[in-house]
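Some structures to go through are shown next.
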Structure I
Amino acid sequence: MQINQLIHFATIVDKQSFTIAANELHIAQPSLSASIKRLENEIGFTLIDRSSRTFKLTAEGRSFYDEANKFVMHHRQVTEAAEHLKTKGINHISISLIESVKSWFPDIVKAYRETNNETRIKINHALSIAEIEKSFNDYDVNLAITNQFIENDKIISIPLYDESLIVAFKKDNPFSGQKDVTLHDISDMPLIISHDGYQTRTEIVRAFNRIGLQANISFEIERFELTSEFIRQGLGIAILPEKYALTLNPDDVDIKGISDLPFYRIVYISIDKTRFLSPLTESFINLVLDYFGKGKVGDYFN
């Protein structure tokens, strides 16, 4: 089995056509068909249902495509990395992260720039576990910083720090003279919360349920920035990560602890341990780990 055969097969599936794939690959269609036939002979089963009038994979073909495509994407990444090294082109790392890291993440980037000034850094906000796993599978990110532990044999999640949750009110509120409030105190107030599928939302709702209450969910908002504006306008309250809350303007919002909130969240750095870890990516990860006194990335792969 050769890498070109896997590239041929993956391209055919992606294009759903031998003709279009042949044009994409700049080879003759008979040569492409012969390549797939050789691949099928080598692996011992049929990949493409040739009796169908439209393009259709066999059941084995669908399963084989998932694995073949990962291999093709990994090969493409390694090839591109080698080309970048050869030509000394623009370097690039891609990071998925949660918004609450804004209190410390710029410090990491600043330190990284001191030795990697030409590296282009792409940031995205894929927050759910499914989104993060898909980003790793699609080779869209090199690492993720998340508050969700990812139960995946291919992904290692290293705990960085614990983070308490607080509640944020508009500046003028019924609890202005208090340091802390309880879930009972805020149970009737309109709550701004993240969408379904996020671990912190689930834990907040459970915390209310454990004491016989229901969270008064009024708004579901994905981004903290819009949430903070809703709070400032007096539209509702929000339970937020402490590190994010500390970056809010104290003239606009009032932050208080929650004395009966029985949990905190853990922030992790997640890495796909099956992928090639470039020196650029490894350097960035080590800066994050060192910032929180967590050693080096190599310590977690032995």
Structure II
Amino acid sequence: MWVQRYAESEGSGLWMTPLMMQLTAMARRVAMQLDQAKRSERAERPDQENNAYLKKLVALYREFLKVLNKERTKRAGHVWICSELLRAYFKLGQVSQCSFLLSTVTNSMQKDGFNPTDLPKAICVTFYFFWGKYLVFDHNLQGADEKLTWAFNNCPEKALANRRRILLYLVPCKLRLGVLPTQELLHKYDLDVFFDIVRAIKEGNVQLFTQRMQELSADLIKMGTYLLMMRLKFMVLRNLTKGIFVEVRGRLTDKSDKLDFAPFEHVFGWQDGCDADETAASLATLIHSGAVKGYLSHDRRKVVFAKDAPFPPPSKWRV
């Protein structure tokens, strides 16, 4: 097998890498096609194992990885096989297996001063995409944003499908970090699915956000970004609170920072079906998390906002 020849070759074997990449991709596609054909036969043989061929390929690549891990001159092949394994683990629903592979690369980076960005772009972009995707599953948004941003910025402009695939994970990360994509970007990469979500965040429109999330839930669960997207409701509630603050305070002659509970209870009830206690709990959560600066005065039924920057940017939040 070419991967074995690559591992046994002298030097970096860099000239062999492009063909190895093509052959491993071909092997993966064939394994998936064979598994698909077997799935169509499961009605006749219900005891047959799912994804048997892909699992055999994974076992084979893990053996190659052990060999390549010892070859310091063959980092390109080592990282590519890591990428193929990461891809397979996601396909098999074995995301927990990814941490071992990534820790291996991280240890190499720390021990040998190795940097994946020094490898050919095709290899590093693929690797950083799957690394960033794993970090999304692991709820490490800063790390995911860093890896996915690098992958997107270094992915060829003409590779629209690959750039869109990266954005499907990068956009939710950016949204949670308070960075809203432009309409032009979403339109260019056929990401209209995010239009109403972005609008809901800007407007503090909880009803629109809830409606779209219900419609998109199946697709988002399949991608693994559903929980991350649901956490955006926190931003919608924060902007809803800010909108109420601006509207109510603007009508006061003294521009007081102490506002009655009543307007918040009314709007939260209309937008999110909250009663008085649930509205107070939502406001308390926003304050505790640093999305709103102030405190609740239950005795006087007031929301007391800070005079200085009552609505800090997401980078200052504690969530």
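Calculating distance in nm of label points 7 Å out along Cα→Cβ at positions 38 and 222 for structures I, II picks out I as the one with the greatest value. With respect to distance in nm of label points 7 Å out along Cα→Cβ at positions 78 and 134, the largest value across structures I, II is given by I. Compute FRET efficiency 1/(1 + (r/R0)^6) of positions 94 and 278 (r between Cβ atoms, R0 = 35 Å, to 0.05) for each of I, II and report the one that scores greatest. Largest calculated value belongs to I. A value of -21500 was computed for helix-only ellipticity at 222 nm (-39500 (n - 2.57) for each DSSP H run of 4 or more, over all residues; to 500); which of I, II is the source structure? The read-out comes from structure II.
Relative contact order in percent (Cα under 8 Å, 6 or more apart) was computed and gave 21; which structure, I, II, did it come from? That value comes from structure I.
Given a value of 2.2 for distance in nm of label points 7 Å out along Cα→Cβ at positions 142 and 166, calculated from one of I, II, which structure does it belong to? The value was obtained from structure II.
Highest-scoring entry among I, II, by distance in nm of label points 7 Å out along Cα→Cβ at positions 246 and 286, is I.
Taken together, the values in this text are just the output of simple stated rules run on the coordinates, not laboratory data. These numbers come from a predicted model, not from an experiment. Cβ atoms are built from the backbone, for glycine too; each structure is taken alone.
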